[in-house]
Each structure stands twice: as C-alpha cells, then as structure tokens.
Structure P
Amino acid sequence: MGNVRELMARLGPSTVKFDTGRGGTPDLTNQDIAAALGMVPAGLGRELLEALWWPESGARRMQQLRQAVIALMAPEFTRQQKALAEARTELGIAKTCMGWGGGTVTDMQRKEFLRAEAKLEATRALSWPNNTMEQLGTLAGAVITELANAGCCNQCEGRGSTPHRGGAVECDGCDGSGIEPMSGRQRALAIGSDQSAYRRFWRPVYEWMLERLREAESDAAHALRMALGRAA
C-alpha cells in the first residue's frame, strides 16, 4: 500500500483514472479510500488529514477544522490563565500578611512572600500571551502551512534518530519527528511577527500547537492506513 496521504489526493478532481487495476491485481478504488476515511475517528486529526491531503474537502470543512483547533487550544489557555490568577492571589495574600495590623514582619512571612513572588514569575514565564486566542487564526494557519510543506530532516534523513555508539539516539535536529523544522525567522514571518517577539512570546504557543497538530494528523493517518488495510 502506498502512502495513505498520497492516496487521499486521488479523491480530488482529476482527468486521469487511478482506480484501474494493474497486472490483474485489483487496486483500492476511490470509493474504498473515501469509505476508509469515514472510519477514521472524527476530530482534529481527521480534519487535518482532509485539509492537508484533500484540499477540496478541507476547504468545505474549514469551520469544523477551526472548531477543532479552538477545542484543542482553549482549555490549555484557560488552565494557564487560572494558574496565573491563583499565583497572583497567593502573592497578594502573602503581601498583605506581612506586618498585618501594624505588626512586625516575621521571617516566615518574608519567606512566604518571596516564595509566592518566585511562583508568580515562574508561572508567568510559562504562560502564553494574553491575546493568544485573538491571534489563534494566524497561528493555526502558519502551523498548518508548515505541516503541509514539511520535508524530511536533512540530519537524520527522515528516520527521527541518528547512530550513536552502536545504537541510535533521537535526532536533535528535528527532535525525533523526522521532519525538517522551519527556522524561527520563517515562523516569525508566517505569523507577522519579528524574530525577537517570536522567541519571547510566540515560540511556546507555536511549538505546543505544532506538536499536537502533528500528532493528531499522524494518528489519523495511522487509523486510515488500518482501515485501508481491511478494505484491500
């Protein structure tokens, strides 16, 4: 069986008939491919699979893809904002307890204030920008374009690992994905940002989204491969 992603391209308009058997061995028909795609679990992965490899269908299902991306991102953004609010509250409580009612500030109160202050800074450093959801369309568009145009990693030749002392280790050029990553400069341009702003604010969001969209699409491709195997 060929690459299932390439097989999906046959579902688009074409003047060439691809579903004719060769050498007496029947090939998968377009109907087989469409039926197998229907067996892939609904959700982000299947929407990405269609958007990337069956553009005609992806264009019709843009609303479903948008909703799936929002469903992925919104809970994490909400979790981060909640953690940030709780850290701010802890710091406020620690600050107001220092010298409560004109009393002496104790060592314990001072330590608690410093702990809460450090926690707030650490939480803030791990939090996405406040306007992440407003920029989600731009971010998602750039990430999906990167997925669509991704090529094999030059360092590991798409294997995801490199030889090391008689064994293999995860390729540090692609973090084991086997896919050549875009540079920070390219990603910054794709979202309409400069490199310093991308590195400081947007890189964590972009890479978090990229990892999960790539994983979702890969899982959907695997499910399609299994369904096609049963249809063959």
Structure Q
Amino acid sequence: MMLDVRNIQTFYGESQALQGVTLQLEEGETVCILGRNGAGKSTTLKSIVGLTPPRSGEVIHAGTPIQGQPPHRIARGGIGYVPEDRRIFPGLTVRDNLEVAAYRRKGTAAHWTVKGILDKYEMLGERADQDGATLSGGQQQMLAVARSLMIQPSLLLLDEPNEGLAPVIVKQIGELIDDLSHTTTILFTDQSVRFALKHAQRAYILEKGQVAHASSSEALRADQATQDRFLSVA
C-alpha cells in the first residue's frame, strides 16, 4: 500500500472541512478525487502533506505513519506535492527552480535530475535560463510538476493541475500524468470529470468533506446517475 488514509478529520479553526475521509492507493496506481467546489478535495491533499494537519485519523505512506509530521519531513519521505497556485519561485530561472528542490533520500537512486528533466521536457529545456515567474500558466504548471520530481517522489499529489489552462495545455498535462504514471503513484484532484476519468484508474467523490462514492473510472464513467447526483453543477 503506497498511501492509506484512515478516517481523517480536518478543521479550519472551528469549521470542520473533512469528516472522516478514508482512501487508499496501491503502488503504481493513478487515482483522482472529484467533487464540487468546497467538497474537501484540496484539503484532503493538504492534510496528507501536513499543511492542514488532521486533528484525528491516520495517514500512512509506504507503511510509515506520517500524520503530525511537518510538511518538509513528509516531502523528504517521498511525497511530492504540486499546489493549485503552483508557487514558482520568482527571480529564479527554470533551472534554478529545479535545482533548489533537488533532494535524494538515503538509499534511493536519482531517477530525476535537472539535466534529465530539461532534456525530456522540451517546453522547459528551451526556457532553462528564463525567470520562472515570466512563464505562461501552462509552462509554470509543467515546471511545478517537474520541480516536485526533484525529490524523487514515490507518491505525487497534484491539486487541480488544469486550473485556468488552455485546452491544448490540458492535453499536455494529461500526457504528462500518463507518462509519470509508469514510474510514480499519483493522486490528483480535478474539476473535469472527463479528464479525471481518462487519466485515472480509480476515482473517489467527496461530498461535504466525506467520501460519497468510490469506484473504478470505467464504472463511474458509465454511471451517469452518480455523476449527476454528486458532480453536476445544478
């Protein structure tokens, strides 16, 4: 089991955002979290990486309990996290943004290197010496994902990777997720049901801070009633 989240309860002050979320990812899986705005998708990812620590419940990564640990230690344990707002470091080049995040855990191989990423992803390689803050939204998203790879993650969390991006860039992000899925376990959130079910093997739907539905992507794709109940805007 790569990730085992057990009954986590997360609060913002006195307001409860997550009410017993439980989910699991096997090694090598790509799983999506769906739900309307405010359902708890982003909070679930932030709770896993310690940015909004759960008040109760368990988060177990590769057999090790990590709830209560600070975010930097969770990252060093092999969990990469790409927030919705990307947080590219201004004043640093694309190359610098990658180098500043480089970290290799003891006993792990450096599968991802700065040179390897710049060679593999042409969009970034062509702009290696450009200030990261001057990139387009799609280029910044690619850089944010690439930067998260520099810690050699065994688990990658992506929060709304397509937010505000043009359709052609969304297609590229989907191709990137598919490519990374060959070597990395991935959990991502998304507003687009079509995109999520195309690039994930399984799906969880959150409703008011709880898991309302869990199934294979194939099953959810064929279940229009469940989509209408939990995901329709109306």
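Every number in this text was worked out from the coordinates using simple rules, so none of it is lab data. Being a predicted model, the structure only gives us computed values, none of them experimental. Cβ atoms are built from the backbone, for glycine too; each structure is taken alone.
Odds and ends about this structure:
- Answer label among P, Q for the case where mean count of other Cβ atoms within 10 Å over residues 81-88, calculated from the coordinates, equals 17.6: Q
- Highest-scoring label, criterion being Cα Rg over 2.2 N^0.38 Å, for residues 121-192 alone, among P, Q: P
- For FRET efficiency 1/(1 + (r/R0)^6) of positions 41 and 161 (r between Cβ atoms, R0 = 30 Å, to 0.05) computed as 0.55, the structure of P, Q it came from: P
- Entry that produces 2.9 once distance in nm of label points 7 Å out along Cα→Cβ at positions 169 and 217 is calculated, selected from P, Q: P
- Kirkwood radius over Cα pairs in Å - highest-scoring structure of P, Q: P
- When helix-only ellipticity at 222 nm (-39500 (n - 2.57) for each DSSP H run of 4 or more, over all residues; to 500) is computed for each of P, Q, the one that comes out at -19000 is P.
- At a computed 1.00 (Rg/Rh (Cα atoms, Kirkwood Rh), for residues 65-128 alone), which of P, Q: Q
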